[in-house]
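Colleague: Some structures to go through are shown next.
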Structure 1
Amino acid sequence: MPNEQSLTLEWLLSPFSTKVFFKEYFERRALLIKAKNKKKFSAVLKVEEVDQFLWQQKSRLSSIVSVFNESRAIHPDKYVSQSEYRRWLLDAYENKGTLVINQLDSFCSPAASLRQNLIGGLRAKVSVNAYITSNAAAGFAAHFDRHDVFILQIEGTKKWTVANKPEMLLPCERHAQKQGAPLITFGQDTTCLSLSKGDLLYLPRGLVHRAETENRHSVHITVGVTPCSWSQVAMEMIKAVEDRDVSLRRAAWPSQKMPPFIADLSNLTSSYGGTRADVDDALVAIWRHLIADMEALPDQSANMFNHEDAVATTSVQVRAGMKCLVTTDRKVARIAFPGIGSASRPASIDGPRSLEQAFRFIANTTRSFRVSDLPGPISESAKVVVANRLLREGFLKIVATK
């Protein structure tokens, strides 16, 4: 049995060559290493220790253990005490739930040693979670991760379906899958892999995968690895320049003179990908983040439940104090504003590019206007639809006519 200091990447991959791993597999494709020693990963976690951990942590189980079924988080349908939560977890497991023990390293010494050794060896963020799945169940639907994963099969078997080509090449944190987006489905180019006790599976970030048990339960550990990227190195270099150059710390207002460093950086980017980084686009992105951080106005959400429908002749006006941003790409026009969006995304209305003129008119006008006054190559009925959407979101309000 190895000591905790020897729980390194080399140990994890052995007997596979670490050199070959980095040259042919890391950030490129999946790798399955079949076990020569079925008890290898008991050095990190033994099955009999799982129940012991759950019992020892019973006072904070609800903050440590989550339950999922096909990516859907499962919660008790009524309040349960911490002592009752353990019983509820067992019932959820029996009903095809997957128990996820988060931050296994916070109370499992070997897992903590493995994590620290990998952080030191890979210069990366590392997380260690355990997954316990009953037979004929799947905790998560097909998805890709924004970090690389090493799957250590502790007990039982699990079938993995893995895409041979990434859905997205090396996604980072801002490349999260959109909430409410259609479930990712597999194409024809997939591989089915079966993991048994002692096997190791490596999956690079961006590779779509799905795991399910068949006639046996499964216990596995997932080690998530988020490497430091060169873009992070570049940002740290820019911070160092910022410390020395006060012009980079001045307010980035359009009326202010652009610092020479920013002009040089913008020109330099044209050497990469053939596109010059647009300073105006960067300022728009910052404004979008600021709008996302704004709270809805106190009476804004009331319009979602109690508003009068507009018609073409209805006079409307932007609610006082509202801010917005209009953006476009090749096919879509969008108006974003504070509202009932999410923590990372403001409320918004998307539509065909033909709505751009109407959105910009709404964003720039300071007076009331009739719905039929909206400009652009759109029909009268489309104008009414846009107005009513903005009324429901509380961005517009109806103005009483005298």
Structure 2
Amino acid sequence: MSAGCSAKPPQSCSEYSSELNKKTYIQKSKNISLQTKKIWRERGGWGGIVADNKGNLIISRSPNGSSIATSSDGGETWVKNLRIDKLSRQASTSGGNLINGGCGIIYYLSPKNKAIYTTTNGGINWSKRRANILLPNGYQENEELIAAMQPGIRLHQGKMKGRLITPARLWGLENNNLPENRKEHTGLALYSDNQGETWTSSAMLDQKGIGESGIAELGDGVLLYNTREHMTAGGRFSAASIDQGITWEAMKRVEIPDGPIGSKYGLMGGLIRLPIKGEDYLIFSNVDSKVISTGTVNSGQSDVRGRENLTLWLSKDGGKSWTCKYSIHKGGSGYSSLASGLYKDQAYIYVLYEGRESNSSNWGVYFSRTSLSAILESKECSDK
């Protein structure tokens, strides 16, 4: 593995990460048309997408292959089939997650390999250190502990500024993903205050039957946890943390979709806050479709019917309401992940997702880039 990657962000790195005022950000997001590229064949992309303000992007293919792809030009071209750990074919498929450390530093936490990988050159080379994960008493690591999650983030506010945090899930005390045990699954966060070498568990969320989540940091430092539910047709859950991810308030239902409307199984979705100073503009990704009937589907049983029309939702008030939506892919759609970044003085929203064309059974992993202006100018905004 490549040596010499500093895991600690420098004191000043505004060239990589900065917030813009709303007027400037919206101006930089104008005149950006929706662009889409197919990156890989078959399902995948569950490992997520991360980006910086220099046009560097990293996407993970997990589960169909232990490789990543990188771009240094905002997603216009890609270098594919790179490996995070060239000595281990399991590094990208072992329940891991990408984490955006800010300042051009990207981490990959691999519980199975008990390792934290770091890159400072856009994913071309990675250093490797040992990582220790501390779970609640009685619970064990599982192969999807932090897999199929929105990538983790570095906190920018409060006493623990610089903390790394990623959503995680526990498979209950029996530690399996059998349909009959999914009612025992629950969520929490893992956080690190030493650049990824030690990961401490937050308090567990107060809801069961959940998993596959995202965490966003609001402008006042409050953390928002948003998660899939796979037991009822009630939709997604959300919870807030006012102590930087140590504890979580009671979970509440939110109005955004959790897979097709009427589904009891839910669907992984992406969640990010856009870097707009003094505002909490959130973007969420999931499908916008319906299931006619779920009468034959038991709680916890896999059900992927009706997953179509991948769509972005916009909240302007930190997730209290969602007033705009914008379709990205009309055909069959699956797991999705989000990132944002500046490139060539334009403000992009990046989307990684599973998709297939209408009337086709051939899945692929797709990358799209769009913008806040495109969402605001869509026909489906209730607050115009």
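No lab work stands behind these numbers, since they all come straight from the coordinates. Everything numeric in this text was worked out from a predicted model, so none of it was measured. Cβ atoms are built from the backbone, for glycine too; each structure is taken alone.
Colleague: Tell me which structure, out of 1, 2, gives -500 once helix-only ellipticity at 222 nm (-39500 (n - 2.57) for each DSSP H run of 4 or more, over all residues; to 500) is calculated.
Modeller: Value -500 for helix-only ellipticity at 222 nm (-39500 (n - 2.57) for each DSSP H run of 4 or more, over all residues; to 500) corresponds to 2 out of 1, 2.
Colleague: Identify the structure, out of 1, 2, from whose coordinates semi-axes √(5λ) of the Cα gyration tensor in Å was calculated to give 48, 29, 20.
Modeller: The read-out was computed on structure 1.
Colleague: A further question on this structure: Here Rg and Dmax of the Cα atoms in Å, for residues 119-246 alone has been calculated and equals 17.6, 65, so which of 1, 2 was it run on?
Modeller: Only one of 1, 2 returns 17.6, 65 for Rg and Dmax of the Cα atoms in Å, for residues 119-246 alone, namely 1.
Colleague: Comparing mean count of other Cβ atoms within 10 Å over residues 79-86 across 1, 2, which is largest?
Modeller: 2
Colleague: Quick check on the output: 1.5 is distance in nm of label points 7 Å out along Cα→Cβ at positions 39 and 351, derived from one of 1, 2. Which one produced it?
Modeller: Label of the source structure: 2.
Colleague: Let me ask something else about it. From which structure (1, 2) was FRET efficiency 1/(1 + (r/R0)^6) of positions 167 and 263 (r between Cβ atoms, R0 = 35 Å, to 0.05) calculated, if the value obtained is 0.45?
Modeller: Checking each candidate, the match is 1.
Colleague: Could you tell me which structure in 1, 2 was used to calculate Rg and Dmax of the Cα atoms in Å, for residues 287-334 alone as 13.9, 35?
Modeller: It traces back to 1.
Colleague: Match the computed value 4.3 of distance in nm of label points 7 Å out along Cα→Cβ at positions 23 and 327 to one of the structures 1, 2, and report its label.
Modeller: 1
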